[in-house]
Structure P
Amino acid sequence: MKLTRIAGDCPDGVTCPTVYASDRGTVVVQGYTLSADDLSEITLPSGEGAVEIPLSLLKEAARAHRG
């Protein structure tokens, strides 16, 4: 899978939450993994996970996608 960064930039050079476009026509989100305790209101099916990203990153990604 080829990924292209859409949004997210860490000033300290360490990886952080980021949004990528894939060559499969999908979006990949890198964020902080949430535990089952964090997700008490939803149930994830097998094979899925949940990550947390700042709302500002999602807004940045939407602006970048619109061009």
Structure Q
Amino acid sequence: MNAKLAASLSLVLIVLIFIIQNTAVTELRFLFWTLAMSRSLMMLLLFGIGMAAGWFLRAYLANRKGR
């Protein structure tokens, strides 16, 4: 197992432990919307949105550099 894979797996494990320990229901307010959900689900959702935004930004910058 190479070091990059081991580091990635350990980071994912730490994130999963953090999410599992934060199961309390919390409210998210944005402008006039209010959303109540468990913290773990909210963290997972925000993590996914961040990963998708990073992926799209990297693709955009790679496409721009190729022109």
Structure R
Amino acid sequence: MPWNWRYETAAGRPAANSLPEETFTTQSDAESWLGENWRGLLDQGVDQVTLYEDDQLVYGPMSLHPR
């Protein structure tokens, strides 16, 4: 099953369509990718992300803003 991130605004709406649509083979790969790319996503207007395995919610939303 593919893993992917849903990019969202702070209001929970989908973020801009020009964002990368990455698909991962494992949860670990998805989380590693996010760890390397969260600042760029934040700069592009993504406030939070939600992780899905296929169409199943795994967790989220999770804020990208530093505390």
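A value of 14.5 was computed for Kirkwood radius over Cα pairs in Å; which of P, Q, R is the source structure? Structure of origin is Q. Which of the displayed structures (P, Q, R) returns the greatest value of relative contact order in percent (Cα under 8 Å, 6 or more apart) on calculation? Largest value of relative contact order in percent (Cα under 8 Å, 6 or more apart): R. Out of P, Q, R, choose the structure whose coordinates give helix-only ellipticity at 222 nm (-39500 (n - 2.57) for each DSSP H run of 4 or more, over all residues; to 500) equal to -24500 when calculated. It must be structure Q, since only it matches.
Computed from the coordinates by the stated procedures, all read-outs in this text should not be read as laboratory data. A quick note: this is a predicted structure, and the numbers were derived from the prediction, not measured.
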